[in-house]
Structure P
Amino acid sequence: MATEQNKLPAIISHCKEYGFIFPSSDIYDGLSAVYDYGQWGVELKKNIKDTWWKSMVYMHENIVGLDSAIFMHPTIWKASGHVDNFSDPMIDNLDSKKRYRVDHLIEGHAEQLAANSEEASNAILASMDQLLSKDDFAGLKQLIIDHKIKCPISGTCHWTDVRQFNLMFSTQLGSVADDSDTIYLRPETAQGIFVNFLNVQKSGRMKIPFGIAQIGKAFRNEIVARGFIFRMREFEQMEMQFFVRPGTQKEWYESWKATRMQWHLDLGIPKEKYRFHDHVKLAHYADAACDIEYDFPMGFKEVEGIHSRTDFDLTQHQLYSKKKQVYFDNDIDESTGKAYGNYVPYVIETSIGLDRTILMVLSEAYTEEDLSTPEKQDSRVVLKFPNKLAPIKLAILPLMKKDGLSEIAKELMNECRESFFCFYEEKDSIGKRYRRMDALGTPFCVTIDHQTKEDGTVTIRYRDSMEQERIKMSDVRNKVLEALK
């Protein structure tokens, strides 16, 4: 049985064996920190995206969607500060020639300390946060030396000084190398929203406060990418930028903190598995920021960030593009009796990592159960997904292929497949098929047998309880739909 210490390796193995997530370029021994989503992983990913999109766009009258390009004008990243500021403190080991993000190196050491002393672990993390907040690179190196933190490869403490390393991937735009321009793979999706602020506001006749939501790929040249799909070089974000009147940002910041936490709780994950973490060091664009952290197998880690970005982004793009990014607000200011007039809006950002959310859902769902009795040893691995997130909603399993049972099963399949994702299987014993569906997280299995031919009833089995009951085949579709609400 997997313990908390080896739960992540168990999840990684399960994901590959059952078609959720594979190492990218697997037949070539993989590519570090890059993963492919398999046939059930893409369904899980789609269901999470749909859940987020529905809650963010469909359930708010003043939030609309966008899909901006990955390639963007290079000046955008100069305006946003990414060219000059999008970097992390790095340190190299002179023996192994390996480079590490300083915070990851220290966090890894803190995790080892935590096994014997939570107090010692917390103390080194607190020291690190304090030094990072002051950009004290010499102090960070001294912290590493004082605690004798070794390179995992060489096993030595032979370190360079701490330096900044830019995380953006660059490429060339143009067919001839000499004439081509350097552009970047976007390191975040937010800037695509900001540069389309006026396009969306004017074409959609949007009135402040309003939001623009987007799901898309981003790319960061992480030096130490770890934790399976927790930190990757190519990843997907679900972001919403909410434009508000200056002076109201703190109120909206607190409102979106509550709204986003409720979305997480609505996934069915217990409240004690989450916590807010306020940023010690604010980014250059923020006047308030926090993370929603989930208790992953490797401890509490960020899954979503909520930031009050002030008017930094729109003001910067106004400066660099020479195009005004102002909104005319004709609402009346009660304190003056006049319209608010022109201003650059402030922004509240909610940004959740899709891949991290998938890992969170997998971590919460993965369960090993001992089903042994005095007469028989038995166990199962089951993914207890919320019904709406499960890749397969209903498995239709004829007891045998002959005697017309498969034809009846396919009739039910055709009836249900337009409403939700169904899976049909007639191979192996019914017990093995149940176990396979448990491992895929399928909440409902329906067995078609000879009694079905006589009275039109089927056996429906429930994943979590493994209980079975006899119901009319004509009731199956509605029963599953009701469970998906």
Structure Q
Amino acid sequence: MKKLSLVLAFTIAACVSWAQQTLWVSMGQIKYAFESQQVGLMPFSAGGDTLTIQGKAFAIADIDSLYITSEIVDGNTVNIEYDNDKATAIIAGNIASQLTPTIDGAHVSMVQDTLMMQEVFYTLSGTSADGSFFQSGNYKATFILNGLTLTNTKGAAIVIDDGKRIEIQVADGTTNTLEDCEKGTQSACFVVEGHSEFKGGGNLVITGNTKHGFKSDEYMELKKSFVGTINVKKAVGDGVSVNQFLEVKSGNIIVDQCGNDGIQVDCKKDSTKTNNGQFIMTGGYIRVNATEDSGKGIKVEKDITISDGTIETTADDNALHSKTNLTITGGNIYAYSVAAHGVNAGEITHIAGGNVVAYAPSTVGYSIRGAMALYISGGNIAGVGALVSTPLECDTITVQPVLTYTGTVAKTNFSLSDADGNHVMAFTQGRSYSSSKKHTLFFSTPTFIEGATYTLYSGSTLDTEKENWHGLYLQPEAVTDSGTSLATGTAQAPFVRMQ
């Protein structure tokens, strides 16, 4: 009966112009769309139980229907729509022979042929409370998240097992929500084995109930064309875990809650990999909350380089941590550590620009630290910590003067004025500290003049409407009343304590 229906279908097709038409092969939850002009011969097998279209062999018994429409489906595309407990897929005919799809309810698997040498564009949309997506391949691919809400009760929500360039487009104006199961074996809710590059202007919300929120086994890059947000609402492990490097050029990363580090960047075993173990930021915004025991805000195996963008990170352990070198030449940095250091490098920390506010209230905490050396050659800096690193001179770096004050640090406003009474900078100390313990205030700004005398005031009155970065005011007119004189000091590069 089915063979007769197929013969009838082809008889009808022969009477219709094939120009700008699509031949559809429907097989349960999967549909194939063949551009009519490319179909050519469609031979049956000798036994009549198999039909081949553009190199794709179909078992006649599995075909529900064949029909022709004027709808056009772009080549190299796979469109997957989730609808509660099921998913449907539309696969472009030109890649049908190189793709093996499997759909079980709302659990979708797309396996590309190992010899496939053309990029496939996958679009995922719809909603399922018990679904997933898996793809494997050996060639670059693009994944478009277009209003997807996906929860997997058995494992990861999305796994892309493809070691090549993986472009993730978060469609403009959409919110895409992913959640994995608890106590599973998956490494993250959203896993990419290749090089993940983010584009688009939508929102991606991730909940990692077993381990990490998002994991990329190679590099992760937020392109300039990414103006959306990656929001890890919760992760049992790291919010974002990356091997090789993380580069943020635009867009937003927000980690609301994590059991380990907010963002962790590791090295690949192959030391020749580009930017191996590095974090590079030239734009965008990052906010991290990593206040669980020993959690670091941003932890990087090698160098951190920040030239622009904004970071706000609060952590139990180091808020901003590089195991080697940390360089800040621009941007806005806020780093608060509960039990360790605010800004910390295992080797050299060099601040040459930007606005930096760092807190480290614990008895072992440095607001800003370089284990081997700390260089200050620019930037506007306010730090509060139990301990302070001594900035050092360097033959190749112009030194910017630093002033520090050690004493009881109340939750109050401070201001600095020069010998003529001109206001230079001000700072709202926004954290409460024990009145019985001494801490160190750490200030530096390009307006400090070496050899000039400055006075530190407490209890200053500030115009809170003026622009500031986490309480760091650089406009002289922000100070409406100096308050009480606390200490004086002479700015001498590289370092002087105020008495």
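Every read-out reported here was derived from the displayed coordinates using simple, explicitly stated rules and does not represent laboratory data. Model, not experiment: these values are computed from the prediction. Cβ atoms are built from the backbone, for glycine too; each structure is taken alone.
For the reader, a short list of remarks on this structure follows.
- For distance in nm of label points 7 Å out along Cα→Cβ at positions 198 and 334, the highest value in the series P, Q is held by structure P.
- Computed -10000 for helix-only ellipticity at 222 nm (-39500 (n - 2.57) for each DSSP H run of 4 or more, over all residues; to 500) - originating structure among P, Q: P
- Structure responsible for 3.0, with distance in nm of label points 7 Å out along Cα→Cβ at positions 22 and 398 calculated and labels P, Q on offer: P
- Read-out distance in nm of label points 7 Å out along Cα→Cβ at positions 246 and 302, computed value 1.6, structure in P, Q: Q
- Here relative contact order in percent (Cα under 8 Å, 6 or more apart) is compared for structures P, Q. The highest value is that of P.
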